Every structure is written in structure tokens, then in C-alpha cells.
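Down below are the structures I want you to see.
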Structure 1
Amino acid sequence: MDFTKLAEDLGLDEDEFWELVELFLETSASDLGRLQSAIDRGDIQQTVEAVHSVKGAAANLGFEEIYELAKGVEEKARENSLDGVTEPVRIIKEKCDLIGEMFRAMPV
């Protein structure tokens, strides 16, 4: 993932971009927790709300893969089904974890 290019595409310098990434990591951790809990309970409405938040934040930062996965989960939930959403949610979490690792590795 080319974070410099993503920052440029958004018209931000890298410091501004990383501030937004930090916020994304904080909110997505919370949203992903809510999402998993909603899926575990079979709560369609909460699933839609939580994954919609992740989708929007990912789109705003140019995290296309996360956006596409979240979009698929949201579409499935809006069809009143949670079948097959476990794997994309797992991948979203992995991708967020990878972004977090890259964020923590940034020089201060």
C-alpha cells in the first residue's frame, strides 16, 4: 500500500494523512468489535450500521480493498442475510491490523 500516493491523492501531506489513519484505526477497531458482536447475535441492523461506518472511513482514506469488502458485507446484510460474511470481516480485520503495524512502524 503506497501511503504517500494515498496522501497525495487526498491532497494531504503525510503527517495529516497519518493523523487520519490513526483516527481510522481507533474508530475501525470499535466498529469492527460492534460488527463482530452484531454478526454473532444475528443482528442485521447493527451489522449494517457498523460495516457502513467501516466502509465510509475506508473510502475516505482510499483503502479500496477494505471498502470493497465492507461494501459486500453491507449489501449482504441489507438483503437480510449474514451468510458468508465471516471471511470478508476477518480479512477486513487483517488489513486494518496491517495498516496499524505500518502506522506504528512510522518514525515519530
Structure 2
Amino acid sequence: MKRGEVYRVHRPNDDPKLFRSYVIVSRQTLIDSRFPTVTCAPIFSRGHGFSTQILIGINEGMKHDSWVFCDNLVSLYKTDLTRFVGSLSAARIAELDRALKIALELT
């Protein structure tokens, strides 16, 4: 399990959808630890082009263009992240980092 990987999760956090895809955004040290959860950003099929959203698509394992929402971070159990979808490229991870900085007002 690595930062920037995309997983499909069955009914996460009482989501009305049967499945939702998420990108892991936690630091690798936490992911590798015994801590049971990681921070993830949800992926939606529609976005608004906000600076806190990044566009991903088939190159990242998605079936169609989708949007990572960095304003809606959630904590998920690692044991729920079993359906691997794909990974973000280094360029997409850089976009993700920028969007997270904006969403969390980090300099």
C-alpha cells in the first residue's frame, strides 16, 4: 500500500453509493505503520474544476475521467482498502500535493 494509490471501497462511511474510489493521501510512514487507518481523498465522477480538485482518468486506473476532492478527506481502515484500482503518476501526485496545500491552507 502506497501514497497515491487508488482503491475502490465497499460502502465507505455510510456513503449512499455501493462503492466509492479513494486516493491514499497519508504520508508513507503512517501507511507502513501499525496504525489501522489512513487518510484518503474521495473520487467523484463530476468535479467543478476547483483548485482543491484534481482530474484523473484511465491512466490512473479509472474507467472514465473523475475528480479527486481534497476538501473531503476521510479516514479509512487499511483493511477496507483491498480493491486496488491504480496509481497516480509523479506528476499527478504533485497536483494532489498542491490541491491538499490549498484545501488545508498550508504554505
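Each value in this text was obtained by applying a stated rule to the coordinates, not by laboratory testing. Quantities reported herein were computed from a predicted structural model and do not represent experimental measurements. Cβ atoms are built from the backbone, for glycine too; each structure is taken alone.
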(message) Ranked on mean count of other Cβ atoms within 10 Å over residues 28-35, which label among 1, 2 comes first with the largest value?
(response) 1
(message) Going by relative contact order in percent (Cα under 8 Å, 6 or more apart), which of structures 1, 2 comes out largest?
(response) 2
(request) For Cα Rg over 2.2 N^0.38 Å, the calculated result is 1.08, so let me know which of 1, 2 that is. (result) 1
(message) Between 1, 2, which one scores greatest on distance in nm of label points 7 Å out along Cα→Cβ at positions 4 and 68?
(response) 1
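To which of 1, 2 does the computed value -5000 (helix-only ellipticity at 222 nm (-39500 (n - 2.57) for each DSSP H run of 4 or more, over all residues; to 500)) belong?
2
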(request) Could you figure out which one of 1, 2 the value 0.95 for FRET efficiency 1/(1 + (r/R0)^6) of positions 20 and 84 (r between Cβ atoms, R0 = 25 Å, to 0.05) was computed from? (result) 2
